[in-house]
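See the structures that follow.
Every number in this text was worked out from the coordinates using simple rules, so none of it is lab data. Only a predicted model underlies this, so the values are computations on that prediction, with no experimental measurement involved. Cβ atoms are built from the backbone, for glycine too; each structure is taken alone.
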Structure I
């Protein structure tokens, strides 16, 4: 009984900042790949205050100042910080012994960062594209799919073709930036016109001139082979 009580005391003495689930990282297929974390989540775990200077476009974290112009972000503007940048701000990084996780530490605080699998879903009824990395929703955007049944439903994988600049070989050489092949001639790509209803010949249009450029984010984030589900429900 005494041993059990001592164990309870030891567990109770662990700071709450060490408890709770690990953070799922955000990784990109292209450019600066990461891993990344939302800066607000990482700062909270480490007990750091963040200060954003919008006039000078800088972020100060634990007395270290970063240029936000060089940092990644979600399409809604939430800033992502790389593990390397957290290290630069004073955090310590170590590799987990039993898996490929990372442990981020500062003073008496620490948390685990894990790499999760990616997946995307296109809902033709809602005209939305959503993408996850593990349980983390990394993108939720309006789309325009094909009219009628021209956008196929089913389970697919991204690629193998991806191109930052692509022109349609079928429809008047139409510009299709940030193209990700779904199957055959069906692509997810940026387009200048993305109404809230089906309007394409079969492809899935994403905004790239508005809404934080979800077409670019999706293109840079998704790996070839990532599962893509197209449903109508």
Structure II
């Protein structure tokens, strides 16, 4: 039983979806998983296990930002033997190729966080997605006509940026979108020899100023959730 999850051994599946919002975790479990049971309410960071397409799947909230994600991802892999982790979250678009509710599949995640610089003593480590998961998600997305985009993103520490000119420059260098967790997820998956992928839905656009509501972000990102679930079950 880990410190921040508190589940008993065997309650968590080897494959876990990771929304930041615990209410999104509950919505995914109640909407898509058969016989879903809640295994954790510690700090109200909800976790559930059920089945989807005949495969045992868990969904665990992680909170916002690298430090929070790192706690849950570390404990899932170190304490519960999780081998596949797919982040399902929202992002801000930096590229004019994206629209509200576009799907982003993150190949890599640059960062302004100091967490990896401390880990690698100043060296700029570049974590990446699992290629097989990425390829499966892309093939599924394109076969069904989704507005899906594959490319690099950036994971930042501050939600309210005071450097809009830097974000604009990143977009000019091909960075598709911005989140706050993927860099650490990909790093920890590499450390534990696990597979990880981030699937994001554009919730706001930094170029146009468009945005979705909190309720929409919590409950209406069905395309992203279904793509993630279909990706992990196709890989079984």
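Looking just at FRET efficiency 1/(1 + (r/R0)^6) of positions 67 and 147 (r between Cβ atoms, R0 = 41 Å, to 0.05), which of the labels I, II belongs to the structure with the highest value?
Biggest value here belongs to II.
A value of 14.9 was derived for mean count of other Cβ atoms within 10 Å over residues 27-34; which structure in I, II was it taken from?
It was calculated from structure I.
As an exercise: FRET efficiency 1/(1 + (r/R0)^6) of positions 35 and 131 (r between Cβ atoms, R0 = 25 Å, to 0.05), calculated from one structure in I, II, equals 0.95. Which structure is it?
Considering all the candidates, the number was obtained from I.
Here relative contact order in percent (Cα under 8 Å, 6 or more apart) has been calculated and equals 19, so which of I, II was it run on?
Going label by label, the one that fits is I.
When you work out distance in nm of label points 7 Å out along Cα→Cβ at positions 75 and 203 for each of the structures I, II, which one comes out largest?
Result for distance in nm of label points 7 Å out along Cα→Cβ at positions 75 and 203 over I, II: largest is II.
Starting from the value -4000: which structure in I, II was helix-only ellipticity at 222 nm (-39500 (n - 2.57) for each DSSP H run of 4 or more, over all residues; to 500) calculated from?
Attributed to the structure labelled I.
Supply the structure label, taken from I, II, corresponding to percent of Cα pairs over 27 Å apart with the calculated value 44.
Label of the originating structure: I.
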